Every structure is written in C-alpha cells, then in structure tokens.
Structure P
Amino acid sequence: MGKVIGLSLFLAGAFAAWGLWLAEIHWVKGWAGLAWLSGFNWSALPACALIVVMASYCVTAHARWAHRAMFLGVAWVIAVSAFAMARWAAFELFAGGFPGREVPGPGFVLLIAWVIVPVGFTIAGKRWLAPLHYWTGTLVAIGLLLVLPLSFATIKVFPAFNGSTDQIHAVKMGYPVFWTAVLIPVAMGLGRKRGRSG
C-alpha cells in the first residue's frame, strides 16, 4: 500500500510540474504563435522545486529536515541555473549563434548546463541525503539525454492542442518538463547505496 501511495505521489509531482509549464503557456503567455517564447518561463521555478523535492524523496524519505533543506536549496539553484543556461543556448543556436565569439558559445553553455545537474545533484545528495554510488551522476546525465527523444515520441502519441506533432510543439507542450520530472528522481533513487542508513 505504501508503494502505491508513493508511486501515486511521484506521478502527481511529475504531472504537477508539467501542468505548471502548460498553464503558463496556455493561459499566461498565450498559445498562439511564438507568444510562449516571450519573456522568461517563470513556471520553471516551481517546476524545478517539485523536481528536486521528488529527487530528494526518491533518494531517501528519512533525511534530517535541515539536511533535506540544504539539498533542496542547492539543487534548486542548480536546476534553475541549468534551465536558464539551456534556454539561452537554445535561443542562440536557433538564432544562428556559434562558438568562437568573445562570449561562450551556445554549444559550450549547453554542455555546462547538462553537466552541472548530474554532478551537482550527486554531490549534494551524497552530502545531505544518503550514500550514493559513484555512477549516480552518469544515470542522471543519461536521463537528461533521454528527455528530448522521449518528448518527441510523446508528441506523436499526444499531439499539441492544435494537432501539431513536430518537435517544437513537443517543447511547447512541456513534455521535456514531464520527462525531466520523471527521469531525474528515478536516476537519483537508483543511485542510492542500499543497506545503509539514510
């Protein structure tokens, strides 16, 4: 029964993170055209908070509150920073940006955004939550790599509101948010060393 409740809460968290993005796109920014790209996507802030809370409980439900709070604060800053960096890099790449300028190229920034999440989450998790295997970061990194392919597959099964099934609408629909909210906590949970206290 406890596992059923835990799974239900996990799925509720993933759908809530996705719902925050979708609500902002649909009701705040507006669905038409490229309105969803105007300004920062502020729903990312609470969505990242949900993701790090889920990740912390997938690692352990028994961490001290002070330790969990430290993990949540650090991981949230990392997650939001990675999102902001990836968002900027994506804009630059689609706008024709390229490496070799005075500022870091978008490809390099995207790489940094991809690296800081698995490294930062693993270090913070080991420091404040529970012992983690050294390969936990690799699992998180693989999970992040799977986000877009799974999102592109999802849009084929569940099209956008206007019936579109292209890759841009997969992002617009927020499917990467949903899959990030699923894969990162699962990867963190799988990386925990069993048989030791949390």
Structure Q
Amino acid sequence: MKKVLLMITLPVCLVMGQDQPELPGWGVYVGYGQMSATGDDFGSDSTTTTGGPGFGVSKGVWLGGMPLQVGVGLHPRGWKWESESDGFTSHQDWKLQYLDLWAQMPYPLGPVFLGVGVNVGMYLSGTAEVGMKGEILGYELDESFTQDLDSDAFGLDYGLNLGVAYPIGDTGAQVGVLYVLGLAEQTVGAKFNGLFFNAGYSF
C-alpha cells in the first residue's frame, strides 16, 4: 500500500513545483500489450505473458490546476499457463479484450515524459485456448481447441499505470511504454498486469 501511495503522490508533488506545461490536444494511439496475471494459482514458473493489440483516443485537460491526459481505448488482458509432468504438456492461453477509461498525470523529465495514473476497464469479450500434448498408453496426443468466453466471464478491472513517452521532435508523434498494475481480483483469483508498447499522434 505504501508503494501505491508513493506512485500517486510523487508526481503530484513534482508537478506542483513546475510551470504549467503545454498539454496535447486530441490524439490517437495504437499498440501491443504483453499481459499476464498474478494470484495464488498463478505461479511465476508456470504463468507467462500473452499478447494482443490495442488502440484508442486521448485528450489533454486541466483538472483543478492539475494537468491530465485522459483517454478511452480497447486494450488486451490475459495470461498464458503451461505445465509439464512426466512428458505430458498442457497449456492454456487466455486472451481478453477490455474497454478502458484512463487518466494520467504527465511530468516532463528531459527529453521524455513520465506519467502515473489510474484506469478502469469493462470486460467485452475473450477466448481461451486449451491444449494437450504427450503420450498416453502408447498413443501420441497433440490436441488443442479454442472457445469463446461468456460475456460475464470476467468483471470490472481497475488499477494503476506508470509510463514513459518520448516525443519525436515537433511532429506530434511519440512512442512509449506503459506498465499496468491491476488491483481488482477477478473470478479466477487473478489480478492483471503487463506492459503496453504504443505509438501515438496528437493533433
């Protein structure tokens, strides 16, 4: 909890000591997320990342004298799980799509912008791929299938985000990476986390 509070209050203190920065206007972004999950049944030795695309729109605003960049977008969640025992391998690949509302406080630091903020996401859809490979009773087994998940398979997700962005000159374009730390425990007993690599353009 102390780390969470530090992530929130540190940029506020830094911004208060700076001149008011020029905020970007409307912008668009695209990216690719490498997402995973943590929980009692999600050990680091068996749970890895799974990938998915994302995109959205953003806008710079002022809120009570505080500069914010807010946006809405479609972003991935999910994880990949693998297990091996006695030569028999099984895996699960969960790919989920969320509609996120997010806000971030930017802070200029040399040629880059640091930012910390919050996000709230609503589950839209997802798929789960389950596979098995190995030998059973002398027969080689190599099977996998993918199923669509129910619309209520996962719930609301919320958390913190911490990112860095690098503007490309005065073109309005920038590239960046965002770390997402989920705080909401889902029905499967997991919290989402991961990295979102992105490129955007502000008008």
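When helix-only ellipticity at 222 nm (-39500 (n - 2.57) for each DSSP H run of 4 or more, over all residues; to 500) is computed across structures P, Q, the figure -2500 traces back to Q. One of P, Q was used to compute P(r) over Cα pairs in 10 Å bins from 0, in percent, and the answer was 8, 32, 30, 18, 9, 3, 1, 0. Which one was it? Answer by label: Q. Each of structures P, Q was scored by relative contact order in percent (Cα under 8 Å, 6 or more apart); the highest score is held by P.
When mean count of other Cβ atoms within 10 Å over residues 58-65 is computed for each of P, Q, the one that comes out at 12.5 is Q. Looking at FRET efficiency 1/(1 + (r/R0)^6) of positions 146 and 178 (r between Cβ atoms, R0 = 30 Å, to 0.05) for structures P, Q, the greatest value goes to P. Have a look at P, Q and say which one yields 15.8, 47 for Rg and Dmax of the Cα atoms in Å, for residues 26-73 alone, as calculated. The value was obtained from structure P. Out of P, Q, which one gives 3, 12, 17, 16, 14, 12, 9, 7, 5, 3, 2, 1, 0 for P(r) over Cα pairs in 5 Å bins from 0, in percent, for residues 50-129 alone as computed from the coordinates? The correct label is Q. Ranked by distance in nm of label points 7 Å out along Cα→Cβ at positions 66 and 90, structures P, Q are led by Q, which has the greatest value.
When distance in nm of label points 7 Å out along Cα→Cβ at positions 138 and 162 is computed for each of P, Q, which one produces 5.8? That value comes from structure Q.
Each reported figure results from applying straightforward, stated rules to the coordinates on display, with no laboratory input. Computed from a predicted model, the values in this text were never measured in an experiment. Cβ atoms are built from the backbone, for glycine too; each structure is taken alone.
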